[in-house]
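Multiple structures follow.
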Structure P
Amino acid sequence: MTVTPFRVPLMQDPKALYECLATFQASSSNDEAIASISLALPPLDPLAALEQLGHATQAHFYWEHPTEKTAIAAMQPIARQSIDGGDRFAKTQRFISEVLQRTATAGELHLPMAGPHFFCSFTFFDKAHHEAQRFPAATVFLPQWQVACVRGQGVLVANLPLTPTANLAQLTDSVLQIWQRLQCRSAIYRDRFSLPLLHVPEPCLSHQTRFLEAAEATLTQIRKGELEKLVLSETLEVKTATPLPLAPTLHKLRSRYGDCQIFSLRDDRGQGFIGASPERLLQIQEGRLTADALAGSAPRGRTLREDAALGDRLLKSAKDIHEHRLVLAFIQQRLQSLGIAPHSTSPAHLLQLPNIQHLRTLVTADLPDRIGLLNVLAALHPTPAVAGTPQHSAEPYLRRYEPFDRHLYAAPLGWVDYRGNGSFTVGIRSALLQGNCLRLYAGAGIVAGSDPHREWAEVRLKLQTLLQALVEYKM
């Protein structure tokens with residue numbers, strides 16, 4: 001269908017919405033047509049909307065960057081595809097293109113985050129190797145309800161199925177009711193719950209032994225010239241007395257990690273994935289591409305003086321600078337292979353989080369019209385920041401040394417809108433959720449000069465930090 005910037009004055013005359021839907025329905029030759037209606041909202045908290053509309057325990061996608069004052073909640077999929085096997089990025093793009101061909105847009109399309117958005121998740125590998133496949137290799141959906149707020153401007157996007165027999169009066173009423181509920185509800189999420197309390201032992205000795213042996217073996221492969229870097233991860237599995245309450249958990253994450261990207265996704269089987277990632281793999285806005293090169297880590301200090309010394313040491317560390325340059329060079333080379341001319345915005349600088357700090361470089365470029373976001377995503381995943389280098393050598397070693405599957409850990413999660421804009425986060429600092437069972441993931445990069453015991457200490461710190469953010473616990 002033709003994209004039509006028809007402005008719907010719902011607040012003044014709700015009949016206009018009905019007439020707009022009727023026009024779209026009459027002009028459509030497709031039995032599965034969709035109308036996407038964007039309506040302005042006052043400043044609001046999409047996390048509150050996720051909870052208030054009753055979708056926190058149902059299939060959803062939530063993403064927020066607190067310092068950028070941007071958040072989006074997507075609920076109730078109406079068009080969805082699960083993809084297994086290879087060529088998943090291209091198949092995802094084909095699905096998005098097919099749905100857009102039968103979608104008409106209307107309303108306040110000038111607002112940020114207006115228009116139909118497609119929410120995507122990809123597993124790290126396209127096939128599981130040690131366990132049953134928990135998630136499809138790729139999942140993409142268009143939600144019926146999308147609530148976003150960007151720097152104080154709210155927007156509701158309603159994606160409505162317009163079958164030939166659709167009850168337009170009912171659809172109109174449902175949009176009006178949701179819009180009115182969001183108008184009069186509290187704009188800010190109010191934390192009313194405490195997080196579950198549990199006792200968690202130290203990560204077991206067998207995990208430490210396994211990691212140290214894998215790190216030593218990796219260093220041997222590096223000395224032989226078979227690898228330059230390998231990112232080894234470990235897990236920590238815990239149980240809570242009750243399932244994590246989603247909204248309070250996300251609220252705690254965003255309060256603690258304002259410089260991270262807070263995310264949550266859930267499928268129809270009750271499986272969830274939640275985290276606070278410091279790394280944005282890719283963002284495209286009006287033809288401008290931005291990617292993070294994030295590698296090299298150090299703890300934060302207990303005093304300002306100690307903290308400054310640790311940061312200065314990280315900026316001068318030959319080992320960490322080498323690790324960071326591997327990631328930066330990979331991103332630049334992959335972009336160049338697509339015909340994109342990248343450049344770095346600045347030298348490596350510190351990204352400082354509450355318990356850890358990283359070396360970070362932003363890579364930017366102008367995106368040619370012929371190249372879509374998912375083309376770039378396919379070229380970049382996985383970067384040496386989460387896998388290793390050379391990529392073709394690193395991936396088999398990950399399967400050998402990690403006796404568990406990563407599933408969505410360290411994989412791309414994000415959205416693409418109807419104009420080709422989008423943002424994808426790397427799913428690190430994250431945990432799988434199934435009922436009251438949590439599996440936390442964390443990793444560390446092994447390069448020449450790495451000390452396996454120091455790398456294990458980094459993994460342990462990351463696991464403990466994430467656990468503290470998710471639950472109240474005692475060691």
Structure Q
Amino acid sequence: MVEVLKFTFIETDLDAIALSQGRIALLVPLEGNLGQEARRVNRLTKGAVERMRTAKAETAKLGDVVTLAWPAGMAAEAVDIVFLPRRCSVDEARKAGAAMAKRRGSAALLMLAGNQSKAAEIVAGVAMRDYGFDQHKTAESAEDARSVTVMSNRPAENEVAAAPLLAVAEGVFFTRDLVNEPANVLTTTDFANRLVALKSYGLDVEVLEEDKLAELGMGALLSVGEGSDSPSKVVVMTWNGAEDASAPLALVGKGVVFDTGGISLKPAAGMEDMTMDMGGAGVVAGAMKALALRKAKANVVGLVGLVENMPSGSATRPGDVVASMKGDTIEVINTDAEGRLVLCDVMHYAQERFKPAGMVDLATLTGAVIIGLGHENAGVFSNDDAFCNGFLKAAEAEGEGAWRLPLGKGYADQLKSRIADVKNVGGRPAGSITAAEFLHRFVAKDMPWIHLDIAGVASVKGETALAPKGATGWGVMALSRLVADKFEV
């Protein structure tokens with residue numbers, strides 16, 4: 001498990017700056033007067049900070065870092081000058097912190113927080129970007145110092161403000177770890193065991209095994225795992241943080257730990273990426289951990305369906321008809337459209353058991369959403385404008401791209417089956433929308449619902465502002481903010 005950096009907040013000590021060893025990150029405004037920490041470093045380095053700022057005045061961009069190596073007059077091995085607008089947004093502050101983290105390497109970092117109003121957000125940016133998944137590498141690497149000291153004139157205030165952001169970072173890291181793990185390690189059983197371990201944070205965790213799923217009638221979910229030796233499971237995580245017994249928000253995640261496509265076998269090229277097909281369940285798990293760590297004053301339940309989609313003599317075939325927990329029969333046209341079969345049963349169970357105030361499902365559901373939105377935005381679908389707008393506002397505030405796409409009867413009609421109540425695919429046109437309409441069928445009429453297709457954002461080939469290439473943890477921040485904005489009392 002990759003650990004989030006530990007931060008120590010101390011009062012600004014101008015005399016100690018000259019004696020500080022390791023690496024120093026110094027926030028410098030692009031305009032106006034230097035802060036007291038920057039003025040001190042400027043004096044110690046005989047005006048180098050001001051000269052650098054002047055030289056960069058016309059060309060400096062957010063996140064630009066200039067390094068003074070072994071600066072004269074100081075004990076530090078390097079001073080990283082990070083340029084930042086004096087009046088910066090949350091997103092700009094986090095990106096500045098991320099720029100610091102990228103230069104940190106394996107050295108401890110002393111951050112001089114010149115921008116006091118956004119110090120906590122800068123800390124969050126440092127924490128989010130300081131991630132590397134190397135658990136399966138055997139080569140020796142330099143020991144990574146997992147601590148940062150933040151020097152500011154309001155350390156207690158900064159520490160309090162940063163605490164919930166760092167709790168969310170813990171959730172993001174948990175999601176990234178899960179999504180990055182290979183499928184021979186993260187089996188359905190291993191995944192479930194990692195979620196059971198979340199009990200130590202105050203979550204109630206229950207694992208439903210195959211016999212219980214069969215008793216409940218989850219024929220759609222069970223059909224996906226028929227060809228695998230790994231047992232299908234549903235894990236229920238409950239956080240009761242509200243003072244009353246109000247109806248919870250339900251978060252539902254697709255957890256296909258590996259997706260071969262089943263009998264409708266995927267092409268070999270790129271199949272190794274299907275270790276991330278449990279990304280929706282990973283986000284739900286990370287969000288639940290974050291809510292528990294920051295002691296969210298809300299009731300939230302997270303449910304994930306864990307399966308493996310493999311071809312074998314016992315695997316579900318194209319043309320088979322399976323029965324969902326709701327009672328609807330489903331003609332399986334393509335066994336590679338399996339995520340919706342998992343979700344429909346778990347969503348129905350969530351509504352039947354918990355009577356939630358709202359429901360959000362997340363899944364790496366369709367390649368079609370990548371064609372439409374690329375890797376910049378998740379696809380958002382909803383039957384409730386107010387609920388959806390609340391999520392979109394939360395995602396925008398957290399810098400997580402999300403774009404709403406339509407629903408409608410015309411799309412649902414593409415799913416009509418000749419021999420069953422519904423078929424699991426509606427053809428190539430509007431593939432991400434027809435997938436959403438399939439799920440819509442399993443949502444009660446009075447249930448506020450959001451479907452998030454995260455196929456393009458869960459894991460990416462290049463680095464993002466707050467993450468290296470690979471798993472991003474997209475959605476944990478937005479869901480935590482949604483809970484804070486709409487469900488905490």
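Points to keep in mind about this one:
- Comparison across structures P, Q (criterion: FRET efficiency 1/(1 + (r/R0)^6) of positions 41 and 361 (r between Cβ atoms, R0 = 35 Å, to 0.05)) gives the highest value for P.
- Structure (P, Q) behind the derived value 4, 20, 28, 22, 14, 8, 3, 1, 0 of P(r) over Cα pairs in 10 Å bins from 0, in percent: Q
- Per distance in nm of label points 7 Å out along Cα→Cβ at positions 33 and 337, the highest-valued of structures P, Q: Q
- Computed 15 for relative contact order in percent (Cα under 8 Å, 6 or more apart) - originating structure among P, Q: Q
- Structure (P, Q) behind the derived value 17.1 of mean projected area of the Cα convex hull in nm², for residues 129-384 alone: Q
- Between structures P, Q, the greatest calculated value of FRET efficiency 1/(1 + (r/R0)^6) of positions 297 and 465 (r between Cβ atoms, R0 = 35 Å, to 0.05) is seen in P.
- Which of P, Q yields 14.1 [mean count of other Cβ atoms within 10 Å over residues 65-72, calculated]: Q
Laboratory data are not the source of any read-out in this text; all were calculated from the coordinates shown. Keep in mind the model is a prediction, meaning the values are calculated, not measured. Cβ atoms are built from the backbone, for glycine too; each structure is taken alone.
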